[in-house]
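Following this line, the structures themselves.
Here, each number is a calculation from the coordinates, and none is a lab measurement. Being a predicted model, the structure only gives us computed values, none of them experimental. Cβ atoms are built from the backbone, for glycine too; each structure is taken alone.
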Structure I
Amino acid sequence: MENQYKLEVKNLDFYYDKFQALNDINMKVPAKKITALIGPSGCGKSTFLRTINRMNDLIENTHLTGEVLFDGNNIYAEKVDVVELRKKIGMVFQQPNPFPKSIYDNIAYGPRMHGLKNKEKLEELVVESLKKAALFDEVKDRLDKSALSLSGGQQQRLCIARALAVKPDILLMDEPASALDPVATAKIEDLIADLKNNYSIVIVTHSMQQAARVSDNTAFFLMGELIEYDTTETIFENPSDQRTEDYITGRFG
């Protein structure tokens, strides 16, 4: 039986030098569900997201204690291959960041890096990834054109396709629609809803409406602490902590 939890975070503390950004976070992320992280700016949600695929390793003078278990294994254990880990736990950032290459090469880049050389298989994978990201029909006649020629919303879907091309289990999204207009945002939200059939998704969003629309579970962060974590319905309709209710009803943040 597939583990119903893809990720389990235990007693996680995270520090930027001496500043403690996360305080004793405990949380289980279910498989093939969308988990939203909400809270005011600077509350630790993006930092938390980046601990899940060790992106914070790239920042100097950071350290953490506690465990992040992915399929039962601690990703901070000594012999973990971080490149392999990030293949399994993909990430999409707030600003679309396509490579200054063709649309095709953006998608093929990761699989090539991981050793896929067969041209036919690469082609299949590029098409499949673009279809999964609901972008193929819009770009199929110009795969050799620069990815930078796409609109912002298309670039973001390209970045999602690029993350999917290496066949991850988990997709992390850091405010993936905040730089986009409402039409492009709606497309990204529809896409996220489709993707959860095959992937476990953790999304940071500053938009409470977006969290309510797309997620199954919601975690509310405040000042580096996980205040409340429950089904999205419970968090929005019947939160157990007054601070959650105050935030959701707009009394602060």
Structure II
Amino acid sequence: MNETIQTLVNHRSIRKFLDTRLTEEQVHCIIQSAQSASTSSFIQAYTIIGVTDPELKSKLASLAGGQPYVETNGHFFVFCADLRRHRYAAELEQTNVAASIESTEKFMVAVIDASLAAQNAAVAAESMSLGICYIGGIRNQLQEVSDLLQCPEHVLPLFGLAVGTPSADTDLKPRLPMENIYHENLYNDDSAKWMNELRAYNETIADYYEKRSGGTRRDTWSGQISRMLATPKRLDMQQIITAKGFMHR
């Protein structure tokens, strides 16, 4: 196992950071790594907003559900789907690209591009012994976040990435077994196999929570996920996305 793979498999979400700002060099390396990610047809349909202003971070933390690590970290990045610069590129070439920019396909491209860039950024940060935590909570009040960051039409915040020096380490959380994730050639929808594997994984996760909590929590993966999915969230998402000029066709 080489050093890169070791960094990847040692990933864990860090939610407590020292109050130490990232250096300009660290930020530059993280952004450069993000920009080196694969991008569909070289479209580069994303923007990264670095939030360093304490007041802005405090407001984002509140909008994200009161998560303190959105406010207290070394640097907070917001990854956005961005097709606005492509409008300007088309203006330079006197070409009409509205139909493409407003399509569901190109919105998917922008989301995927932003996600690939973010994962490169995360690995770069962790390779420098920094900790990271993705923040999907900024979508709790997405319109307010978009307004706060002054994102224009065709620019949509997707998620945040808190980066900083960890103040405490955490245990690795066991992932689903590889055979539950990886299918070869065809999707294997064997319900008996699924159930057996999920029961075994439930025991693994319950043991993890029990050990981590000192015996006060013994939760299963299927129970946790089922409770989460039983109540739909962020049902205004489609309306916000289309209002931003995405997914019109």
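Taking volume of the Cα convex hull per residue in Å³ from the coordinates of each of I, II, which one would give 134? The correct label is I. I, II: which one has mean count of other Cβ atoms within 10 Å over residues 98-105, as calculated, at 17.5? Answer for the origin of the read-out: I. Out of I, II, which one gives 15.5 for mean count of other Cβ atoms within 10 Å over residues 18-25 as computed from the coordinates? So the calculation was done on I.
Please compute distance in nm of label points 7 Å out along Cα→Cβ at positions 26 and 234 for structures I, II and give me the label with the greatest value. Before the final figure, lay out each step's value.
Values: I: 1.5; II: 2.7.
The maximum falls on structure II.
For which of I, II does helix-only ellipticity at 222 nm (-39500 (n - 2.57) for each DSSP H run of 4 or more, over all residues; to 500), calculated from the coordinates, equal -14000? So the calculation was done on II.
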